[in-house]
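Structures for review follow.
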Structure I
Amino acid sequence: MPAKNRKESFALILSHLRQGIEKASEAWENISEAIQNPRMKEELEVRVVLSRKVLDTLDHCLKLVVLIEDLCRELAELQNATDRQLFILAKTTDLICLRIAEYKTLFASADMCGYDDVAVLLESCLVDMLAFVKQNIVETELAAKRVGEQLLMEPTNP
């Protein structure tokens, strides 16, 4: 399918890159299983881990591209500036809650699987995220208050 614009070209290239890395990761994993030399096996396993990390990052990039396009389309449909501000506040809150839930789920899963070190790392990521969220709650509340004040000042249509 040919790309119609830069954004489609970007998404297509990103998708192809992801597919190539996924195939390479599978190849490294298969080769690693067949290798007897412990040092070589460890090097290949590191490549697999790094490939998976890159895949996770690329997956996140693809999700963001789709999310941004959806949000821009929805935002463009809103004519009123106050409505746009409320929409942005609501979507921001949704995304933050989703991310926190993902961290909590991963933390619990790692803990249940016995991956104590991983659970500690995920918990530290969650703590950092919560500190960031706490700092931004005040800003969000102030923005919501300003939007509310703007709504009160707008003339109402009978």
Structure II
Amino acid sequence: MSRRVSAERHRGSPPPLTAGPGYRMRTAFAALSGELARQLAKHGIAQAHYYYLRSLYEQDGLTLVELSAHVGVKPATATGVIDTMAALGLVERIPHATDRRKMQVFLTEEGRALKRPLLRSLEELNKIALDRLTEEQWNAFCDVCDLMVRNLSSSKD
């Protein structure tokens, strides 16, 4: 049986900055995020817009509240981003068919036309990021991330 990681590994002195999970996750995210931004820029897309496009590629016509939940932001934040994306011609807002209070967000032809090249760029990025990882390592990484989220979520109780 494996030993659990102990937060007390560095007794008597604070652990080095690079020893914590936050540092590792932050540096990995920064590398991945930076390369994603470079790939998206080739297509004239801002990184903030990418997450909304991806959600709409999976399910076009989401309401603003649904879209903000998919992306993981507050509706007020999504409103500004969708305004910008509409001005760029990537999306349009259409009144909901049965609820006048709601607006649905739909991809325009221009937004839909970006799907294939954006997904190709993402596939290439993931290929680079996951190079030299085995399937078992990838699955372990996913399990560790999920476990950390559960640990931190349960600590709020």
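Taken together, the values in this text are just the output of simple stated rules run on the coordinates, not laboratory data. A quick note: this is a predicted structure, and the numbers were derived from the prediction, not measured. Cβ atoms are built from the backbone, for glycine too; each structure is taken alone.
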(message) Using FRET efficiency 1/(1 + (r/R0)^6) of positions 18 and 106 (r between Cβ atoms, R0 = 30 Å, to 0.05) for the comparison, can you identify which of I, II gives the largest number?
(response) I
(message) With distance in nm of label points 7 Å out along Cα→Cβ at positions 42 and 114 coming out at 1.5, pick the structure among I, II it was computed from.
(response) II
(request) Using FRET efficiency 1/(1 + (r/R0)^6) of positions 26 and 146 (r between Cβ atoms, R0 = 41 Å, to 0.05) as the calculated read-out, with 1.00 as its value, let me know the right label among I, II. (result) II
(message) If helix-only ellipticity at 222 nm (-39500 (n - 2.57) for each DSSP H run of 4 or more, over all residues; to 500) computes to -19500, which of I, II did it come from?
(response) II
(request) Please state which of the structures I, II yields 19.9, 64 when Rg and Dmax of the Cα atoms in Å is computed from it. (result) II
